[in-house]
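No value in this document is a laboratory result; all are computed from the given coordinates. Only a predicted model underlies this, so the values are computations on that prediction, with no experimental measurement involved. Cβ atoms are built from the backbone, for glycine too; each structure is taken alone.
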Structure P
């Protein structure tokens, strides 16, 4: 297996699935004897990348502005100096800058993009398809790419996202954490805990979750919505709170806000939900919850459907069927069926990506 030099491009290195995946990929490349360079505007994970033995080059490629395209010249000079085998773009603005950087480059590296979402069709998004090879994070995304951008099937590889099995594991939370949790949220004690991990957003299905809680016997159940509210969503949160008030379930559902102990919340939850009304490109919270040993219920579409079909088909419900959702909750909370072991792991995602790098460099695809 030949030694590779790989450059990954993304806007910034702050918290997020794409950022964490970039960091983990960089670490794996170094550990397998390859060279890794990450180009971004920097951020929280920059130190990890450097500590792992990779190189980080800071460029403000995160700004969605025409002026950012002027960075193409700087980027080209980096490529001329570094002579990478592979450039892996993970976001649209960096992809545009990269497009102009490669224009007059004599020795062109192999260009790969990862579609992390169901991007819309304007010219701005199409840049992700103007590459030698594309990675789709699910079959839902792959089908979308083929139908929207008319890319040949053989130019796309599906590599599902994965979660860190060291962090999301079945080990019980420490007693001290459990004690502190019930002190902060005594309303959840001795209840069947139903959790919806989600930032506050209309398409995430929080409305449906509230309707579900209103239909259940709240002597037994308590609902949690776990996730942040951006400034632009404060008005929507107020609307949700009014709905809860109107349904008379203010004591039966809790908005926890943003939490950094989500793995432990999965572990104490009896059922975790993914109720996005638009198809999820993948469904990261679904695999995280399953890795922690929780049962998961989700609508029968998108990436969530793909995961549950493989790991917990009992958890699938027809999109929008609130009565079916209620019956499913009652059935699943009363039986011992558990999901299979999670196969959507970070290590699987990384090994399949490095394998693809090698195949493309050695022209095995």
Structure Q
């Protein structure tokens, strides 16, 4: 399958690694900075591969090559524009999180992809973590019983150097804040675990230390689910001196699970009323990862390839991407209005938060 990557920044190494692991035919890479492409290819021993073309214009790349699958790893504010162009050309797309900066753009991607019969995958790769998959199996088997409550804690560090490397970070138009960039993976896991159907969100965000940004560096929220469960969200880039944890708690009538580690990659607690021999393997499970993005990209790519070949929806489809986006935007709207926000959210955009911390 012929593949191309658009955007060769921080997360792109996981995309190229996943493409190589899945034996994709890497036709081209694209970035407006030529050195980014060369550094990325060199990191994976591909710098001498003359069959991989380099482009600074993604439209030219698509026009000049027959590409079946593209992944988009540019700054977030360009995701929707590039995705819509690719889908219009009949190319299947993996979109890094968040899939868009507004619900309107997310809906456009969904509508056009269905019209063009093109597959769109939202890159929430942590769903493929071994710990998360084990929890999901238990959930789908009904082992938790009635769900009571849960929480996600994304307690990471991002210093000024991180933002200086790419000036689009922390801006409302191109990125959003800690919740939209760093914490959306955990927010996706929380919503997915508790049944997706959300009734209400109340949130508060602040800019405590990163005053050179436009957006928040800490956000907290309470979420009410249609099934009666409630949950809390805590997401921040203010943890000193380095990333601390991304932890998901799930509390049910007959089961308790805590998935911890730097990126929901370990099982810290695994207790069920109907304990089986297999449960012993999950107690203390740890999945080694080379960075906080985990190992899920390879599995996500494999699933997307299979979805294309067998004409089915990808495991993490565009609706999943929209759901995660909607949660973050609901927290933002709640901060802006000072009130709880009812879901479904009709429309909201990151750009509506401009000036929030200038007061």
Structure R
């Protein structure tokens, strides 16, 4: 059994918490500078999630023995990712229809067709597109794994160029500088837009000891690079009005510097006995449930209070922080309950007994 990489647990946990902040703060960015800054601060979350996926998958040591090995790999990935995705997608669809479920039995054909389309495109709710991206990268992983064995740097360079081109194109389209015809799969969830992060994770895992040593000795330089990247992102978002866009060159640069900084700091903390770090370990282990469920929990909170985000109890910067705290705590409590039940994996959770002994 392999030992857990606690530094990656910390980074994954912070990314999960940052995803919640992105979705909570979005309503407040126009009215609050503090909310705007926080919203931009956590824009690294999705790219870093993808990077960690490539890194940990590469470290798993999985080898592919022909087509049967590939199909076995895909089957395990699908069971782990796709089933929770389908169940949560259906839950979000039904929640949106909660005031009128009649279309389900009055026109079941249209309902099933619409549901199937949403599952295919990851549009059952705003955050589920991420699963479509991950599934594409999993399908490509065996080929990438083979290529990285013999051509690490060329593959990394090609993936960077591909992602940079796609992200720049999406950015320029958002600025209405260029226009693309409607693609079959939206550009923001098409794998070339994200493949560099995944491949970089694989590359990083390929010589972890050397990378760990290099990063550990350069925390100051990495911090300066991170600060410069954040300032650039703030300026870009402000002057171009693309503050709600996570796909652009400035975010790419900022995400990479943020990963390196978090990794450097995590190396210094991984042997610490601070209780908060144990909490991050747990959040990392249950991060998939947290990701899938957090918007559902936040919607329930808003429904129970009878006040939309940005109003009443949730108005202003203090209201945003209160909603974030309530949403995070309740999501973690929900994830804890899920982790106690036998079918936790169907909802993206990890049973508590497995979480204590799980490896890379």
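From P, Q, R, which structure was P(r) over Cα pairs in 10 Å bins from 0, in percent, for residues 100-139 alone = 29, 39, 24, 8 calculated on? Answer for the origin of the read-out: R.
State the single structure among P, Q, R that was used to calculate mean count of other Cβ atoms within 10 Å over residues 252-259, giving 23.6. Intermediate values should be presented prior to the final figure.
Working: P: 16.8; Q: 19.2; R: 23.6.
The read-out was computed on structure R.
Taking relative contact order in percent (Cα under 8 Å, 6 or more apart) as the criterion, the top structure among P, Q, R is R, with the largest value.
Which of P, Q, R yields -24000 for helix-only ellipticity at 222 nm (-39500 (n - 2.57) for each DSSP H run of 4 or more, over all residues; to 500), as computed? Mind dumping the intermediate values first?
Numbers: P: -12000; Q: -10000; R: -24000.
Clearly, the read-out refers to R.
Looking at distance in nm of label points 7 Å out along Cα→Cβ at positions 84 and 132 for structures P, Q, R, the greatest value goes to Q. Each of P, Q, R could give FRET efficiency 1/(1 + (r/R0)^6) of positions 76 and 172 (r between Cβ atoms, R0 = 41 Å, to 0.05), but the derived value 1.00 comes from Q.
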